[in-house]
1. Given that relative contact order in percent (Cα under 8 Å, 6 or more apart), derived from a single structure, equals 14, which label among 1, 2 identifies that structure?
2. Which one of 1, 2 has mean projected area of the Cα convex hull in nm², as calculated from the coordinates, equal to 20.3?
3. Comparing structures 1, 2 by distance in nm of label points 7 Å out along Cα→Cβ at positions 176 and 360, which one has the largest value?
4. Upon calculation of semi-axes √(5λ) of the Cα gyration tensor in Å, for residues 168-303 alone from the atomic coordinates, which of the structures 1, 2 produces 40, 20, 15?
Structure 1
Amino acid sequence: MKIVHLNYFDINGGAARAVYRINNSLLKKGINSRMWVNKATSGNWSVEEPTSKIDKILNEIRPRLINYSLVKMLKTENKIIHSPSVLSSRWVKHVNNSDADIVHLHWIQNEMLSIKDIPRIKKPIVWTLHDMWAFCGAEHYTSDNRWRDGYYSTNRPKYESGFDLNHWSWQRKKKYWTNPIQIVTPSKWLSNCVNESKLMHNWPVSVVPNPIDINRWRPLDKKTARDQLNLSNETSLIVFGAIRGAKDPRKGYDLLLEALKNLKADRKVKKIELIVFGQCKPQTQPELGFPIHFMGHLHDDISLQVLYSASDVMVIPSRQDNLPNTALEAQACDTPVVSFNIGGFADIIEHQKTGYLAKPFDTKDLAKGISWTLDNFKSQRYKNYIHKQAVLKFNEKKIAEQYINIYKRLLKQI
């Protein structure tokens, strides 16, 4: 069985890292699995990217051309990435001429594949969704209900004007995607969204979490980890991490700061420090009354493992999220996770057992969750429990078997 995964990057970004791990988990099970990407940086032998200069130049120009023309015609307060996916790709011919048994689509936006390209693929398709784009318009996440009801002029949100790029993109999907594709979602929340969507409500969907290599991701000695990072052993460390987290409203950095102000006002909580990774130190820092350490971009797993192991709690205050890898990584390192009870977090966190699920966007309850976690997870009762639960839920061997069963079932239907 030969599987080809299509994804824009190989390791840059959460979706790419999830695909990279799926690919590796299948390789370990003896499956002939490969990643085909527009941009590769891992150096992994199983990852292929275009080698010709013309293809590399086109891959740079294509998304910029669309982003600075078509996307600019949409005026919206939703600052999340929008992907019209209109330019035809050479990948379709490459895929159709290959000996792949299954084509596994992932994050194929940024003009890697067009909406019209997808039905031109003549191989059986599995499509793992890493956000809401597939059943939305051009947006990757949205808080309105057009994806449920359909994109019409009568239900356009008031915060949008100009060319209705989302309506136009959704109509193109409706026109070209007439044959349902086997969908996979990493979280139950995203699966429910697929089932509730106007576009894909009758498409087959399975829930398969993102995998993690539990032999690599495991807790390190906390004191040793802190010493390596030059962090104090006399304080409680709270960690927050996301690429451009402070600039992306969806990641909820502003909600975290508000919660930490509430936490500081609680006299029970003493000696806390915040660690932020995934972004550089800003010129102006928030005044929280305790130290903030900006760690920059951590690109390797070992640095992240050390950071998670050094921390007492990871806080992910997202307004919308699927199944973030950072939560899985932290738990594999035996670090509890605090988040709002939204998206896929209920799939990850057992409330007051492996972390805390706060009331959505209630910063006082988020502060309460951080305080409760700092107080309770120091006891021997929770020692290694979080790691064990991560092994049970997200073990790469288990995840690979689930994907293999989906592939076999799809091939039997041919």
Structure 2
Amino acid sequence: MTVTSDSFFIQQYDVIIAGGGPAGTTAAQFAAKNGATVILFERDPVIGIPVRCGEGISKRGLRGYVPLNGPWIANKIQQIELIAPDGTAVRLSSSVIGYILDRTKFDKLLGDKAEQAGARIVTEADVVSLIKSDARITGVVVNYKGQQYEVYGTVIIGADGVEARIGRWAGLNSVTKLENMESSVQIKASNIKVNPRICQFYFGREIAPGGYLWVFPKSDISANIGVGISGNYSREKSAQYYLLKFVEKYFPDAEWTSVTAGGIPCNPPLRRLTIDNVMVVGDAGHQVNPLTGAGIANALQGGKFAGETAGEALRLRNALGVHLTWYTQRWYRGRGRFHLSSMKLKNFVIEMNDEALNKLAHTMHKTQLQEWSLLKLFVYAVQKRPDLLVDCVKLFGKF
């Protein structure tokens, strides 16, 4: 998917996309399917490398975008295990909860699907600024292998991750506050023993303050092990400190094959996802689930909505900016409204101390396994906060 020619800079496109993650490539695919000429710029040399997430996704979130069997599926997960600060473990079961992806293969597949739909992908190309003419954005400046080019387009989509430069340059308030930016670090570990069918989540102020630690198995001897902590706590001790402490205790013989670190923007969703002819999607559009930090499924759906809306608006031509606002409406009908409830529950969970977390785990542990679901878990947890009960039902009764 690497373009070796610089001929792209002399062309005019219907849609220009900055960022080749799942949000960007999905937007490219659906915009192209709707008749738009599309070019996508990715600053890394290869789509899907490096991997910057835990690679977990639910079955519901993946279905409809890629086949559920293929080399991009590293592992199938059937249980979730929640571990309280004192070590009490509770399992939630289902037939198939979800998957652990191989993001290098998964992201390549999404890029291939975009190209098959007619989109053009250029790697090693960094969008460094917007072009404005008569107060209107008409294109982007791209740094491609050390040389800058001007590329012109009718619709600009920012899928540029947590930096969200496209949206900010265009005038959207996409800045993430410190308390909503989780500091995260993850290793890929081998030479360990794990149950390949169980995803584990560890909670507690001494384990992952304001967040959680995860063990996502890719096989019975390898896993993604990572931690995300609230930005308010990262000033005191880094996410790396908590991860090293955990690995030394539970997996002292682990062999590290890679390490990634970064920020996870766990914001409330943006009220506006467009401004004039500019759209934002994925992390850049604050579409990460603020309760869990999960972003792949939301990026896929947000990318689909953005691409489809751009294609439809371009066909209509008149009042382009007005038609692009349909994207925000579609996002809120599809997922955005649930994020508001997720944000409320996230703030509630952060306020729970270790004693409250242990008490909740003990109650669950004494009850038969099949009686518990995520809905019942949260309903029990918020029983003294009736204002949150509707949010629990809205979230876990739906997904």
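1. Working: 1: 14; 2: 20.
Only structure 1 yields this read-out.
2. Values: 1: 20.3; 2: 19.3.
Clearly, the read-out refers to 1.
3. Details: 1: 3.2; 2: 2.3.
Top value of distance in nm of label points 7 Å out along Cα→Cβ at positions 176 and 360 goes to structure 1.
4. 1
Just so you know, all these numbers are worked out from the coordinates, no wet-lab data involved. Keep in mind that this is a model prediction, so the values were computed, not measured. Cβ atoms are built from the backbone, for glycine too; each structure is taken alone.
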